[in-house]
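Next come the structures, one after another.
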Structure P
């Protein structure tokens, strides 16, 4: 999804050298990365070299807490992160504490030559002439009367050229042909009214006053201005982190978009102390040092350009045959059955909505792997969704592969058992200079086939491919560095070869493993399928890599930072101060285009109608959010008796002042109700560590399957544990614009297609 905010490059905060971090959606360490967060944050907070502001509706888990110096919890109303980022951007612009030099670079080369690791399109000219056919687009050479050189990159792709005003000459120029652009130009070029992307941003964040932002977010004017001042006071040694919970609303796009815009305003991408990629993994699952795993034999070159996802992602409704046919038939503004998301890459929840509504086509075979959409998505319509999912006329064949019989899996026609992370292969690379390896640490407790393979997801895919006689599989699928052919008939054939690529990476093969070390670690007694996947010589080096859990390089071998303060692994990265694709994407129902600049978007429905215009916020005054509990995950820990003993159920968490106003005491059984009829019932936890005007429910509780129910497997009854069903889950709201006339649809973000789990409007009452 990084292409929504940049030109495809994503950077993470430099926690080792940042001086100020804006952390959104969870306390550091509360949403993963426990060990590295503890090592990176705690010492720096204690010695005063790091300050952290945490934007979160709930004072929840984390390795660093409010008791430590330098970290500050800022309670924020759910689904208002975009307003905070807009307020900070407004402060930076008003007080001229943004990085004018950085923003003036129109291309990567100019920025790099000046010592910066990235650039933005802040100087690119946006066409604001409503009568022009390219209205809302960034000006191209033809618009400006300039010659387009149509430069091609190494892959032969024509590079897009944009127009800026050359700061040195005051004349229009290609963005690649000048060192600095005019950041503040507003006027006409070739008779066409234009403005810079920066000025578009300035106007957008000024749509609200700081007082209005304070009212929206529940954060005081003084606190918003303090964060703005802090963000602009550390040069490029600042960054923003946005956890998933802060993006899971109908306006969820505002959060990651605001994150990238704020970083661009101070020039922190690709810089030490700012944000950069710290992954330095060699190619092991592509064309590696020993095997080419990216190009199996006889796989045809198939273009997905015209393919349409069941989730309706990556395609504009206006580009579909349906739209064109309906227009040709005389419909002036045809509206689709379900929303389309041209800017989103994929969405499992939207795929489910497409399947049960049979739109844009019928899903005849549904295969899901480790995917429990049913538990995480539908609200009041849950029973209707299940009914359609189980109807063979709607979904003829439903196959699930998972390690547990979850809410989705229990309604499948076929259930294929999978293996856990301790019983399977993997090559994790996140936040590593190198690559870890994971393999069968214990014998998987699943069916073993006659050829020695275990039943799992990979085995299912391979055997289905063989049954369908698909190309790219079989005895001579892969080639080695010498051109020799090798089989692809099992997961071992793939992953152990990837281990070999890692063992020989960078032209520096690891040593052979010592036989005694192999014996002590049990690596000499692995199944023959391991050894058969590589040569005898390679196997000795693969064992070396396996014995150490992977292969890793030190910072001396692969430095993270350059002497000039830039990240060593900086790539060409352009942050979209103005997002042309978004600005030219039409809402499928209202027909209006979305905003190309950062702005706060109030909660709305699919046709962009405001929630507050359709329902009474006086009757439903509360918003809601989810958070990760201390002793549970989404699904995995619900069947742990130890974890259940520590916390048998979750709570509906409510601010102490709100609780007093509604007559709710700690421990009361209460109900959260939405205007659409969604109901969440649970036990109230009254606490000061919850934002006023918002309630919170931790996820991972309230299971209807996942071991909560009795099951019959191969004629044998497996008793369920009702304790797994304890607690509650926050019910996703329905979209009344779409959910009508036999159509079922969830409340969703209109850009990224994610379900709107956070925000909404609720009332609370004693049960």
Structure Q
């Protein structure tokens, strides 16, 4: 039965002012459900329960997410500081955790301890009140002097002068009381030279023997001195060590580190002791300087678990890095040049990442998974080329991490990762989704109004009229493709308001009205203008009046991503004697997509079922999308194609003033299609440009009627009776609207078809 939508069915009627919630909003249920899932993920204190959040990215949404997580964390314990410390091996710093804000205090305490040790060391070297130490030092010095005097006397008796060198003693022959010059030595007889060499050799052996004895005495004495030294340091540092330990008595890691630090420092200091402060000074400073604390994460001003968004998750930003310094062409590093990344900064809290940014750094994604699987972070994963060429580079011990990760991305990516990446499936078992399409109710309408008013306030825009808000609501419904749903996307609403405000400013208005909103959301792009000019200049052929056999006006949508508009197109069909084949010229020309090819196969089944399933149809059909030079995809033209085939077969003309869109199955049932508004408006626009014929209109699937949200000029034209929208549930409805005149029945039409088929059969017999 022919069904036409009334103007009241087509007119968009939803208004914010009519649906305002007088008692205030209770929140949007779709959003609330997502937040409940986020809260659940945050509450699970178990490794591996991270969250994938399906949502479109925007700064406003990100800020809202951060605020939400921070609110859930606000009453939880503050995070600990993370420090790297050096002990036995300076190239292998160890990680320790310190109570919140205590990291810098630990570093200060270690610096003070080192200064205290330096004072105690200086006191020991210069102290003369320790009788045992003084006796041993004096004894060593006396024995050393005696041995040296003995050696010098021995040398003088043999006619040599003794000089101390880095390698021991040198014996220089004397000439009288003065050392012999090189020239004097050269002028000696060979026999005399040999005598001098022999004596010098004997003296050297004596000197070596004396030095060995002296060394043995000194080793024994220094060993005793070191015991005295150790006892002295222990006594002198007792108070300083107790104060430091007391300050960190509740921090197990710090307490243990300090105890080990005291032992390491004292062992190294005592080991280098040689009695002479001038000889030991450099080594003492080197020993004390190698023990250090680097606070890589300072949470002094962080009072609850941190919430970190990493905008650029490259390896350096995500994991951290070890820097190097150039010293006279030599690249060196130390503990102070270790820098933490966002994972460590978010430790004991939450790290938020955008999937788009993460997959732009594939190594970051790999190591993120590795860290989450092992619950440890190692700087070995992020080596620079300097670390490969530097043998003595740092090799910090891994740091235990405990962090909740939220990845924000789209559904398609989640589906791919979940089904193809076992690690991802294990690490991100929880999923929440912020849908942009929500049901229309008082809460959602009020939320849109609040978003609009907040944008106006925040960006200092002009105020907006109620009609302007209603026009935005209308367009948001249009974007959702449903009269009962809204498309809520903050960035999109922001764009509409900014553009509308700009149009108002250009006009000199101080208020945004529906006119400015319409200009903003329906602004015609250059590509649309060029396509439409093709119809006006008759470069694209289309008829909108009369009837034509085998010619129908179909409706398509051109979508460039940034621009979407409807484009009517002529579909033609030629019938001739054959075996029931349908030749799709698009397919024959390799201009047909898979879905379109499927629709052609469906048409074959439908046609056979309609006419006679028991015998072959003696007709072939050539179908073509005229003046279409790109790939044809989709099945929304299948109703138009079957009508075109039936027209060519029956020789019954198709009404050109009515364009059609719709998908059809093998049983003749019409199915919904996409882009219904753009298709309707595209045909309306072409009709307005090329002719003033009356009763023009479109035929659409009944399933699409709730998606109709048209521009005001189209609504007005329908209200005036100049444009019509018909609906169909099945093929017979389409036949009635497009092929039949008033008073004709579908049954009569099929009888005509059968008569035409008989003509083909008779031709075959002849």
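General observations
- FRET efficiency 1/(1 + (r/R0)^6) of positions 144 and 184 (r between Cβ atoms, R0 = 35 Å, to 0.05) from the coordinates reads 0.60; which among P, Q: Q
- Identity of the structure behind -16000 (criterion: helix-only ellipticity at 222 nm (-39500 (n - 2.57) for each DSSP H run of 4 or more, over all residues; to 500), calculated), options P, Q: Q
- Value 2.6, calculated as distance in nm of label points 7 Å out along Cα→Cβ at positions 416 and 712, assigned to which of P, Q: P
- Here distance in nm of label points 7 Å out along Cα→Cβ at positions 536 and 624 is compared for structures P, Q. The highest value is that of P.
- Each of P, Q could give mean count of other Cβ atoms within 10 Å over residues 176-183, but the derived value 20.1 comes from P.
- P(r) over Cα pairs in 10 Å bins from 0, in percent derived as 2, 12, 20, 25, 23, 13, 4, 0, 0 - corresponding label from P, Q: P
- Largest in distance in nm of label points 7 Å out along Cα→Cβ at positions 96 and 336 among the labelled structures P, Q is structure P.
Any read-out appearing in this document is the output of simple, stated calculations on the displayed coordinates, not a laboratory observation. Predicted, not measured: the structure shown is a model, and the values here were computed from it. Cβ atoms are built from the backbone, for glycine too; each structure is taken alone.
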